[in-house]
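The structures come next, written out as structure tokens.
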Structure P
């Protein structure tokens, strides 16, 4: 690629990124009063508020011309409560996972709740802030998630604790799996692929458009498991996600250690 073509390509990427972020910001500003009205007339678990907040995610996903392909919907049972776990490649994962047709509350970094407008909507939707640096606050967040599960509302976790830099699945935290066993709620694994290229980590510039995939895997029952088995459950679920990601990428499956 010559210098002129390189400059032209980067200028297009820059302008496209400015357009996507500007359109997203306008949508968020418009959505706050709309969500506020829904919240005022929504009682109890604020499920209607949560649905409208996730709807914002689906609208945001349409701003980027990348196509979202959802498969595995047959594994969803809308009458069932789940602890939902997903790999985490990019901020773009959030609008993609918002396509999931379930009532959910999300465990999210406490820093997000301090962002004007976005933080207000997270609170209105009843999502759960977590500060993993403070053990007591982390335990409090898990207790709130447990309360939601007992009220028949699923909870979403990104158990890597942060976005993957290289697109590979990082080690999982154990909290979601301990919670699932304690509450005897099945795990619903999700695989997100393609978002790391659409919006790479460590940059505000959007990448090239392409297909983004959300794959729903079979729910994993936890009946009869003891909390002491949460580490093994965590590793087994992570391996299923890694294997499915490798299938999507046309790579050989990993061999589990041992």
Structure Q
């Protein structure tokens, strides 16, 4: 197990990697041993070999006028159905996993009936669902559940929102654990990035929840150890929830067997 002074096994860096300063997401593909990152400044999606090291160029790059990418900050990978999902404010763009070059989306979910203000996306290939967390300052946060293949101006199957959800706070990146149908959402709390928040926490819902449903569990808050959650991941092997916190500048691991 790595400790605080451990060196990384590999570094990917340098001009040939095409990596930039602002990288807000990463998705690992266990099936094909690859990982994908969005390059916000270059309006691109970069796919690397899982064992990439040094100044290694991406194996594939999705970039160009046909992609409709503007400022890709988040993404989700569906390695089962070979697709990449990218939220872009009022739309979700879907690309083939093997896409390379100036590739147009295979599907675009957008329109007034979608209710999108997409902040992050996650895929449940077991139940064939697309789970979108939308965050608008005036509307707060809501969790929208669509069919995985939804496109165009399609209404969500279910929407989780309302005062009992505690989603009036600003939500962010989330994860889905398909075997138990759990939706795990990071709630940042205070809108002001310069202030620590005692409203920050991680909330857990179910894919069948709809309406003003309180979280099944809350982790690390409110008024707990977390101050500004920025991301979540699950480790089923050890029944752990992994949380990143921007204000604490830390990665926290919680033992959470109920999630699995």
Structure R
């Protein structure tokens, strides 16, 4: 049996019914699609009484068949931060298991997407396509994320921007760096949809005790850069009266 188990966003978010599975299954964990803190993994290892094997990106993307093959005659559990099947990587495992006739069970947990939308005060049905802002390098500076923001705003939809995550750094790219990329994209396309005065929402460490969020101008968000940690940005479209009332109570200004 192959189990895909979500660990949610913070310690204690794992589904209660997963605990019995952990005691009998061979355990794997990956943290490149969604961050899992070492303390959380160590806590689960202690409770399960066994080691959890860490998976690299290639282990899931290139060795899906091997992992699924293990589940033919014994229980295998793959633990992931957030909610399983949100990331394409986990869908690959699911599809491979179905092809090979391996039984699969998914145990869902909280996702950064639903948590961020809820925390924002904006209506979930007014969000458009979710985008990831990639961390630029000297030879890699894509701008296509801007086109998605433009399309969402044209459709009257809010844009949820996930920030590229580095497992090596243990953090997403900085909010300041992401905002600078957005400004660079605006300078390239020159559509006038984003300026220093554009109101945005920034969040860091959603669902943790030290969570922070701001609703301010783009320029103010750059000046108040919240520092390292899992972070995201929301660019709202036109805010409805109901959304404004909720946000006024959530973001005292």
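Out of P, Q, R, which one gives 24 for relative contact order in percent (Cα under 8 Å, 6 or more apart) as computed from the coordinates? Going label by label, the one that fits is P.
Looking across P, Q, R, the calculation of Cα extents along the principal axes in Å, for residues 82-209 alone that yields 42, 31, 30 traces back to P. A value of 36, 19, 17 was computed for semi-axes √(5λ) of the Cα gyration tensor in Å; which of P, Q, R is the source structure? Going label by label, the one that fits is R.
Work out the source of 0 here, i.e. which of P, Q, R gives that when helix-only ellipticity at 222 nm (-39500 (n - 2.57) for each DSSP H run of 4 or more, over all residues; to 500) is computed. Computing helix-only ellipticity at 222 nm (-39500 (n - 2.57) for each DSSP H run of 4 or more, over all residues; to 500) on every structure in P, Q, R gives 0 only for Q.
Coordinate-derived values only; no laboratory data. Keep in mind that what you see is a predicted model, and the values were worked out from it rather than measured.
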